[in-house]
Structure 1
Amino acid sequence: MNEYLLGLQGRRVLFAYAIVLILFIILPALVLVPISISADDSFVIIPEAFSLRWYEQLVGDPRWRNALVLSLQVAAVASVMATIAGVLGAIGISRASPKVAKVLRLIFIAPIIVPLMVIGVGFYMLYARMRLVGSFFPLCLAHAVLVLPFVMLPVSARLYSIDKRLEWAAASLGAGPYRTIFRVQLPLLAPSIFAGFVFAFIFSFDEVVVAQFLSGPRLETLPRRMWEGIQMGGLEKTITAVTTAQLLLAVVAMLIISIWQRRSATKAVSSK
C-alpha cells in the first residue's frame, strides 16, 4: 500500500513538474499573441481593442515583406536540399556496415552538436574566400547543412523499424535495389520524410545566427530583420506579429504531421 501511494505521489509530482515546464516554455510565446492583435501602441497583454494593424504593417512595409519572402524562399530551397540529402543518407547508413554507419551517423548529426556560432564562422571563412557572402544559393546550402539532421533522424528511425522481410520479398520477386527503394521503402518512409521536411523548414525559417554571417548587406532574412529591429529601436509591435505568425506556422505544421501520421498508422493497421 505504501509503495502504491509513493508511486502515485511520484507520478503526481512528475505531472506537476511537466505542466510547469510546459508553461515555462510556451507562456512567453503565448503572451505575444494578444499583444500582436492589440490596437494600442503600448504593450498590453489584455487589450481593450483589437486590431490587425501590425500584421498589415508586416505585409505593407516593403522591408518586412521582402524579408518574409526571402525567408520563405531560403527555407523552401534548404528544406528540399536537406530532404533529398537526408533521405539518401539515411538509406545509405542503413545499408552500410556497423562501423561505417556509426561514423556516417555522427557526421550527419554534427550540425545539431556543433555550436551555431562555430558553423557560422566556418561557412563565413569559406564563403568569403570564394566571394559568396550575400548570395542566395550559398545561404540556402548552409541552411540545408544545418537542418539536415532534422530530416535524417526521423527517416533513419522509421527506416530501422521497417520489416526487412519486405525488402527480401521484393528481391525474391526480381526487384533490384533501386526499384526496392522507390517501390517499397519510400512509400513507407513518406510520413517521416514529410515530418523531416516540415521540421527543416521551420528551423531554417527561424534561423538567425548563420544568416547574420552569410547574408551580407544584400540579403535580409526575417529573423535578421527582427534582430536588427530590436537592436536599433527596441521591441516593435510588428515583431510581435511576426513571432505570432511563426508560432501559428509551427502549430499548423505539427497538426498536419500528427494527422498524416495517424492516417498512415490507421492504413497500416487496416492493411494487416
Structure 2
Amino acid sequence: MRFLKSTSPLVLLALVCVAFADKPAPNAKQKLSAGQTDFCRIIHGCKLENPGGFCPSAKEVGPASFTFDSTRCLEARTLQSRGVGPSHPIVGYPLYRFLGMEYRVIYEVTDTISVSRERLEYLLSDLPLSAKLVSHYQNQAYTAQYTDGAHAHFSGTKGGHLKGEARLISGGYSEKRLFYFGSGTAEVAFWKLRGPALMDFSYWPVPGKSHTVGYKMKILVFPGNGVINKIMNMGLFRKIVLGKVRDVLDDISETANKLNAAGGADIQRSSAWSAEEKKKVHDFFKLP
C-alpha cells in the first residue's frame, strides 16, 4: 500500500501511532512493496540498524531519487540514539517507513506562551483534563482520551476540523523535550488532509519571567506525491498551518491565565466536573 494522497500537519497537537500498512520484508527474495522500499532505503542511506536482517542489500533495494545527507538523516539518527530505532516493537516500521519517503515538509514554530513551566507540564501530563479546561474557558470543543494504561498513547479532536491519535515515543519533562508520532485528519482552508506526522517539541523557562515558557515545535509531515508536496510548501498553506499551531498553544496559555484569574472557583461549584477533576484543578494551584 502506497501512502495516503495527502497528510495532516496538525495531528501532532492532539497530539502518535500509525497502523502498520506493510510488514518489513521477511527475506531478500521477496519483491519489496513501495513502503518496504522506503523503509529499507533509509536503513541503508542513514546507516541504521537493520532489524533482524529484514532489508536486503542496498543494491537490491535500489537507489533513492534524493540523497540521505546529515539533514535528511537527522531525525532518524536522533531517535535511534534515543532507543527508538527501526526495530522498535510499536513504532519502528511505520515511523522509519515514513522517514524514508521521498517527500517531506517541515514546519517550525518558535515562540513563548504565558504559563509557568510547572503548570505547562501539569497540563501536558493530563490531556483529558487539559482538553476539558480549554473547552470550558475558550469555548472550543477539544476532547482527549488515553488509550493505554501508561498514558503514552491518546486520541483527540478539536471541533469538527481536527482529529487524530498520537504516541509519546521519546523524551520527558526532565529534559524538557518530547517526541510524538501520530496520524489524523484535518481541514486546512480548502483542503481536507490525512496522514502521519512527527513532532519534536522542546521548551524552556524564560529568564526573568516566572510565568513565561519559550518553546520550539518542529513538525515533519510526509506528502505522498509531488503535487501534495508543492501544496504543503505554498506560502499561503504554510501560513495557515503555522497559524493553527499557534492557535492551539495560545488556547492552552489563555486557559491557564483564565483558570488562574478565576481561582478555579467556577469549576469547584459546577456539577459538570467530577470530584477527581476538581481535585486536579485544586492541585494545579499548588504549582508556581
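Taken together, the values in this text are just the output of simple stated rules run on the coordinates, not laboratory data. Quantities reported herein were computed from a predicted structural model and do not represent experimental measurements. Cβ atoms are built from the backbone, for glycine too; each structure is taken alone.
In terms of mean count of other Cβ atoms within 10 Å over residues 83-90, which of structures 1, 2 is highest?
Top value of mean count of other Cβ atoms within 10 Å over residues 83-90 goes to structure 1.
Upon calculation of Rg and Dmax of the Cα atoms in Å, for residues 75-162 alone from the atomic coordinates, which of the structures 1, 2 produces 16.5, 43?
Corresponding structure: 2.
Here mean count of other Cβ atoms within 10 Å over residues 115-122 has been calculated and equals 19.9, so which of 1, 2 was it run on? Don't skip to the answer; put the middle values down first.
Numbers: 1: 14.1; 2: 19.9.
It traces back to 2.
Given -27000 as the derived value for helix-only ellipticity at 222 nm (-39500 (n - 2.57) for each DSSP H run of 4 or more, over all residues; to 500), which of the supplied structures 1, 2 does it correspond to?
It must be structure 1, since only it matches.
Taking 1.05 as the value of Rg/Rh (Cα atoms, Kirkwood Rh) derived from one of the structures shown (1, 2), identify that structure.
1
When mean count of other Cβ atoms within 10 Å over residues 91-98 is calculated for each of the structures 1, 2, which structure yields the highest value?
2
For distance in nm of label points 7 Å out along Cα→Cβ at positions 67 and 211, which of 1, 2 scores largest?
2
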